[in-house]
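As structure tokens, here come the structures.
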Structure 1
């Protein structure tokens with residue numbers, strides 16, 4: 001849970017909310033085929049469920065002063081991985097700032113696979 005004070009009161013954001021917010025943006029980026037489960041809980045859930053969850057492959061770490069995001073993605077074969085990672089990084093920082101007012105300090109994009 002990420003909590004911070006504003007002039008209107010205290011705001012609490014769950015990591016699940018941030019993961020889903022970020023996941024919706026990442027899968028819409030050009031060149032991203034899908035997400036890869038990043039922890040054992042997500043791996044087990046992906047085996048049991050037929051549909052892919054939006055927050056798969058996303059880890060949100062930190063608090064309102066030092067927020068870091070780790071992403072595990074699969075990209076399209078032949079695409080410029082550096083350009084995809086840069087696009088994802090900028091998009092994640094923008095969408096989190098616009099939706100919550102929190103600045104993301106670090107975005108780590110890990111390419112776990114390539115698909116044709």
Structure 2
């Protein structure tokens with residue numbers, strides 16, 4: 001039975017590849033080449049996302065975002081950054097964004113009273 005895909009599952013696979021370095025694996029190749037190669041690939045994939053999105057090519061944009069996500073996750077494993085850390089950062093921004101919106105709405109209401 002095939003296991004369902006998840007970002008956590010991919011992250012764990014990347015950690016495993018970094019530790020075990022199986023021959024013939026592209027992920028192994030990236031980890032062996034090191035941070036500079038990983039960063040170069042992240043940069044290349046960013047550019048490809050921009051080009052695809054600018055061309056309004058939905059399918060190609062999805063494809064390139066998937067490539068970018070994979071390479072960013074390789075970078076995360078290399079740098080020791082967990083998915084939980086990124087998720088917590090995004091959650092904290094959501095809370096901040098919500099508070100800023102509430103404060104702006106309150107400020108706008110007060111300005112309208114004057």
query = Looking at structures 1, 2, which one was mean projected area of the Cα convex hull in nm², for residues 11-66 alone calculated from, given that it came out as 4.7?
reply = 1
request  = Of the structures 1, 2, report the one carrying the highest value of relative contact order in percent (Cα under 8 Å, 6 or more apart).
outcome  = 1
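Ranked by mean projected area of the Cα convex hull in nm², which of 1, 2 sits at the highest value?
Between 1, 2, the highest calculated value is found for 2.
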message = Starting from the value 1.3: which structure in 1, 2 was distance in nm of label points 7 Å out along Cα→Cβ at positions 75 and 91 calculated from?
response = 1
ask   = Here helix-only ellipticity at 222 nm (-39500 (n - 2.57) for each DSSP H run of 4 or more, over all residues; to 500) was calculated and came to -28500; which of the structures 1, 2 was it taken from?
value = 2
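Each reported figure results from applying straightforward, stated rules to the coordinates on display, with no laboratory input. Please read all numbers here as calculations on a predicted model, not as lab measurements. Cβ atoms are built from the backbone, for glycine too; each structure is taken alone.
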